[in-house]
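*Asks:* Input: structures, listed below.
Please treat every number below as a calculation from the coordinates, not as lab data. Here the structure is a predicted model, which means the values were calculated and not measured. Cβ atoms are built from the backbone, for glycine too; each structure is taken alone.
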Structure P
Amino acid sequence: MIDFDRTKGLGASDCAVALGLSKWSTPLDLYYEKRGENLVEFEPSIPMRCGNALEDLVLELFTEETGQEVTRQQERIFDEVHPWRWATVDGVTEDGWLVEAKTTSVSTGWGDGDTEIPIYYMMQVQHQMAVTGAPGCRLPVLIGNRDFRVYEIERDEELIEMLTEQEADFWQGVVEGTPPDPITKEDVKRLYPVDDGTELLASEEVEERVAQSKKLKLEIKDREEELAVHLQSIRVLLGQHARLVSSEGKLLATLKTSKPRKRFDANKFKFDNPELHGSYITESPGTRSLLIK
């Protein structure tokens, strides 16, 4: 397959990410990816590799289940109205419906009704229909290598209008170099690695969040102290023993000696080689920590 530059627009798998609906990545992650500024090289996970390997099997099961042949597999289609948007479809059936094969290890998010699928996959297939003009998408899914289902998702014009508008706003930000708002701790650290020394006036809502955070911290501290008491009593009880077992023989806890570890004695090295030690000192950027006062 000819190499394709995914930084030139948004594919169907980007849709949920751009809208902030993905459980794997944030809009800011996608922004830096599309800007070619990713700091970490992407490596497909084992579940992703397994899903790709099982795709042909899922399509075979789909044909066996429905009697419908799947053609135009892995065809990439570009949006005629929005040139920055495309979709790579797993296949198309004779009636013009798309087919998108999925695998998952758990059934969470997969319900009984045709629309009861995880939201990120709903966004993906609606994006595909927006690009291709297809009236619907059949989504065969293999769950835990045991349960096979086929969902039929009809084209939703209202949803397509909404996601198209938000995708367009996201892509405009990529083009202009305007990053999306952060939504996770990691986003904040990457977008704002250092503070500017200024103050921000808190709203009543934010003041309430701070108050609730302080309350929760105290509750957590109390539970941690309670936990420490229980753990210490178990540690004392074990004494020189390595394992604690129940009356039924079930392993409850262990207190084993780890293997000896070797470490570099930096203080001794500094004392013995002060000049050499100084030449190896490097300065790393400071970090930002949230402290509730």
Structure Q
Amino acid sequence: MNVILRAIVPVFSIVALGYILGFFKELDTKTLSELTLYLLTPGLVFTSLMESHILARRLLSTVAFAFLIFAALALVSWTLTRLLRYTAAETSGFVLSTTLMNCGNLGLPLIYFAFGTEGLAIAVIFLVCFVIILNTFGIFTAAGGHLPAARALQEIYRLPALYAIAFALLIKGFHLTIPPLLWKPIQMIGHAAIPIILIVLGIQLTHANLKDRLGRIGLAVGVRLLFTPVLAVLIFALLPADALTRRVLIIQSSGPTAVNAVILATKYDTHPAFVSGVILVSTVLSIFTLSGLLAIWG
């Protein structure tokens, strides 16, 4: 219960402030989404990667797990949309809602309070994998709802998060040092990213549509919160990893739908109201599902 109070309650408080702001003020969510994609997310990824330390064996296990669970979730979600005969745009919104989990602004503080700095290092590597997938598969999926495949692929290379990852790995690989004059503003942007992204989430939730697509929202939330932890356990039955890595990644991958999903859905107009609804419901219900997972593996 102490972990829930110290991690989840502060996060939900900031989301609530964003919701209140969005309820009383008509704000341009598309501009806020662009700010997140082009500045805040790259800053967060770069600073997280620069400040983290992880053992090689845990690095390999984390990377392998990240791509296995994303691939499995994408396959399951795409199969469901084919069976239910969703349109291309509906398929994009559904797949974004089920595959993109909140492993950053909710996952990182939760893992830190539950497992300390050692667990946080594992969580940061998973977050980096998430950003790579977000800025490749996520953008292709979102843009593919309205753009031809070639145009959708081009969108992948227009966002800076991938370049932030490459730059951070290059600096760490060659043991270079960033001058304090440059590092301080980068660090400030990275640290500002989480609260601002949470506020954007709260603002977006004021546009959530819970009436017209309640059945689809329920299905997406079920995949995100209930099916994912089962899938994670099955993957670790086949993938060698130490106990801490398994615990951290099962919990972190089982969070609610990420705010990045609605940012992409808004940018490419792939049913952002539906995606916001999934984020709203999954975020509220994750209080109970994550508490259960922490009781088992925390």
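*Asks:* Matching task: -13500 is the computed value of helix-only ellipticity at 222 nm (-39500 (n - 2.57) for each DSSP H run of 4 or more, over all residues; to 500). Pick the structure from P, Q.
*Replies:* Label of the originating structure: P.
*Asks:* Check the numbers for FRET efficiency 1/(1 + (r/R0)^6) of positions 118 and 238 (r between Cβ atoms, R0 = 25 Å, to 0.05) across P, Q and tell me which is largest.
*Replies:* By FRET efficiency 1/(1 + (r/R0)^6) of positions 118 and 238 (r between Cβ atoms, R0 = 25 Å, to 0.05), the leading structure of P, Q is Q.
*Asks:* Right, here's the next one. Once relative contact order in percent (Cα under 8 Å, 6 or more apart) is calculated for all of P, Q, which comes out largest?
*Replies:* Q
*Asks:* Between structures P, Q, where is mean count of other Cβ atoms within 10 Å over residues 110-117 highest?
*Replies:* Q
*Asks:* Suppose you compute Rg/Rh (Cα atoms, Kirkwood Rh) for every structure in P, Q: which one lands on 0.94?
*Replies:* Matching structure: Q.
*Asks:* So if we calculate FRET efficiency 1/(1 + (r/R0)^6) of positions 134 and 206 (r between Cβ atoms, R0 = 25 Å, to 0.05) for every structure here (P, Q), which label has the highest result?
*Replies:* By FRET efficiency 1/(1 + (r/R0)^6) of positions 134 and 206 (r between Cβ atoms, R0 = 25 Å, to 0.05), the leading structure of P, Q is Q.
*Asks:* If you rank structures P, Q by distance in nm of label points 7 Å out along Cα→Cβ at positions 94 and 230, which sits at the top with the largest value?
*Replies:* P
*Asks:* Okay, next question. Out of P, Q, which structure matches 12.9 when mean count of other Cβ atoms within 10 Å over residues 22-29 is calculated?
*Replies:* Q
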